[in-house]
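In what follows, structures are represented as structure tokens.
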Structure 1
Amino acid sequence: MERLKRDDGETIAYLARPGKPPGLLWLGGFKSDMAGTKAAALDDWAARAGRALLRFDYFGHGQSSGDFRKGTISRWKEDALAALDRLTTGPQVLIGSSMGGWIALLVALARPERVAGLLLIAPAADFTEDLMWAHLPDGAKREIMEKGEWNWPTPYDEAPYPITRVLVEDGRKNLILGAPISLAVPVRILQGMQDPDVPWMHTVRTLERIEGDVVLTLIKNGDHRLSTPADLARMTAALEDLLADIT
């Protein structure tokens, strides 16, 4: 593991695998890290295929420095841009899971000349507003706005996730589903129909917003994690198809 020092002194932990282009850039989800099941499976595939791969932990995630409570979509997008700009060369395929799908879209819009394609897995575009805030009880909303934080119970961790006012308010500055998303590269999306966190109709809305070559694969019994052996096989097969379209 290596570290990338940001301008403010914080450090981003990352793992870089050398290989042929286009490279792969893994963008994980909210509160996840680069050692997760899908990221590890992707690394195994990249090793077999001789493909370059970069995976990293956002500010406040995994082995990177920083207080998670101070994290925002803007900050995590800037982490991803720093990783792309400073740790990779040539065209990259962005592979974004959950929140990482939102980050991937933001990065692709910011660096169109560096992005060769996108593979999105249960992409949680605009999740802070559409998938979280819109469904919170009034008491939770008041606690966030008045106290600055509310603890969100989650099945993915023993401890609840702190949801902060700064996260919600910053998220509103990064919303992208209110207008067309113009991308000149192929986009492939995998989505479980039993996903309680990113409903499949939300992903259909995301697909409708993306202009260009977009293919959505719905997995009837798929959950949010999409980390079963069959799901991982679908992920790498979708990646192989995407790379074949690019190259």
Structure 2
Amino acid sequence: MTGEGIRVSSEWLDLREPADAAARAPDLVEHLRRQLPATGRRLIHDLGCGTGAMGRWLAPLLPGPQHWVVHDRDADLLRAAAAHPPAAAADGATVGVETQLSDITRLPPDELGGASLIAASALLDLMTRDQLAGLADACARAGCPVLLTLSVVGRVDLAPAHPLDRRVAAAFDAHQRRLTVGGRLLGPDAVPAAVEEFRRLGAEVLVRPSPWRLGAGQAGLAAEWLAGWIGAACEQQAELAAEADAYARRRLAQARAGQLAVTVGHADLLVMP
């Protein structure tokens, strides 16, 4: 959730959860395990948690008792996160969840104090540069590792290819960088911007690719993503609309029939103070 008030539906988050889990970089979790305290309860803050998918993916991969504080400013999503908490930790230890209705772009200075880990998913590209700087400063004050997954990087590949693919992709990227009341969104520039911000604060940053790879088994998600991708491109560049109508019908038919392979580039970051 950004200063612009971008909202997502629980249905969309549920649809993408398996693809998100398959895409996240597993080797960063191995690095993370070595950074966490060997004993004691882990306090983990999940920023912009949505329906809580990050916790459901990560909590069972980490050992030891965990207390997750999940932050969002959408009360409906927080209720969904509380209703479907993570399973037990990797060693069977208990995992608790506490919801926090809050705007993560305006966190109080001590909100993340005492954290063992700060996590977020599909968040950085929805922030402005100033919001990212504020997030980096808050994380630096907490002095703990930060795992930031599934930030878009502006790479989309469709197979079979179509002559209009590149124009739609360029218009979509421009839409991701649009100017809002809170400033210009980072969109596909979020990953290098985040690396710069955290390194400025003295942290080590590891970056790994985490692309969605959608085929026949993810036809529903591919079609839903494709409709949003084309729609945002046409919203950004109105002159695309005339050509995009036939293009959208063809591409959506291919996706629903499982005849379209879609790769959407993302990256995961592990920040180690």
Structure 3
Amino acid sequence: MAEISAVIITYNEEEYIKQCLTSLQGIADEIVVVDSFSTDSTKKICNSFGVRFIEHEFEGYAKQKNYATLQAKHRYVLSLDADEALSDDLKKSILEIKNKPDYDGYVFNRRNNYCGKWMRYTYLVPDRHLRLFDSTKGKWKGPDPHDKFFLEKSYRSKKLKGDLLHWNYESFNEHMDRMNRYSSISAKEYYNAGIKASIFSGTCHMIWKFLRSYFLEGGFLNGHTGYVFSVITAWSSFLKYSKLREMNLKDKKTNFTGNDI
């Protein structure tokens, strides 16, 4: 039988962490929580489940998850976010392959709950993620906050039946606040990668993101919720490229004057 380490990174996750940990009962042989010094009751809740609780300064999503993966005792790692939980069907699928895992990684469908409504359309559907894997055969990569676990090319993955339940955003305000934060992180990642933004980049990406989410990916079928989701997501693209443009212009001015501004 392959033993599984469930690994979760947290910061102030008291609202959702209990349902996440509850869903892992009977599935994970150990639960490792790497916390970025939460100031709410996250640590207390985790300790009540008997998890191995490690406090580690946040280094960025991919780096933090790679650090957390290294803390696992078992080779097979089940990685969840604190606002996710295993559905009953997904638990069954994991238990079926646990005795004899014949792939290096397993992909789950993620079902997203947005402002109290399970989304059936927009780019959130389908939302597939590699979350159960042999930790010796890959690592977390990608620009923050859109990190993913990548297996090395020679290894194989398989999709399992069942959903990974995800409570995405509780309110429109939460979505807007997080998009503002995430757009800053993404802009910095793009800047560090040497990507440039023109004066029209933000507007063009915003328009395309809305058209794609609302029309091409069926957001309009989710009614008002789908419309607001598509608008906020499109606005996030505008913010990302506008912030990147600001960084590019600051570089230009610094190079022109020879001084920081």
Top of 1, 2, 3 by percent of Cα pairs over 22 Å apart, for residues 62-197 alone, largest first: 2
Among 1, 2, 3, which structure scores highest (criterion: volume of the Cα convex hull per residue in Å³, for residues 118-189 alone): 3
Computed 61 for percent of Cα pairs over 22 Å apart - originating structure among 1, 2, 3: 3
Entry that produces 2.3 once distance in nm of label points 7 Å out along Cα→Cβ at positions 14 and 102 is calculated, selected from 1, 2, 3: 1
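Laboratory data are not the source of any read-out in this text; all were calculated from the coordinates shown. Predicted model, so just to flag it, every value in this text is computed and none were measured. Cβ atoms are built from the backbone, for glycine too; each structure is taken alone.
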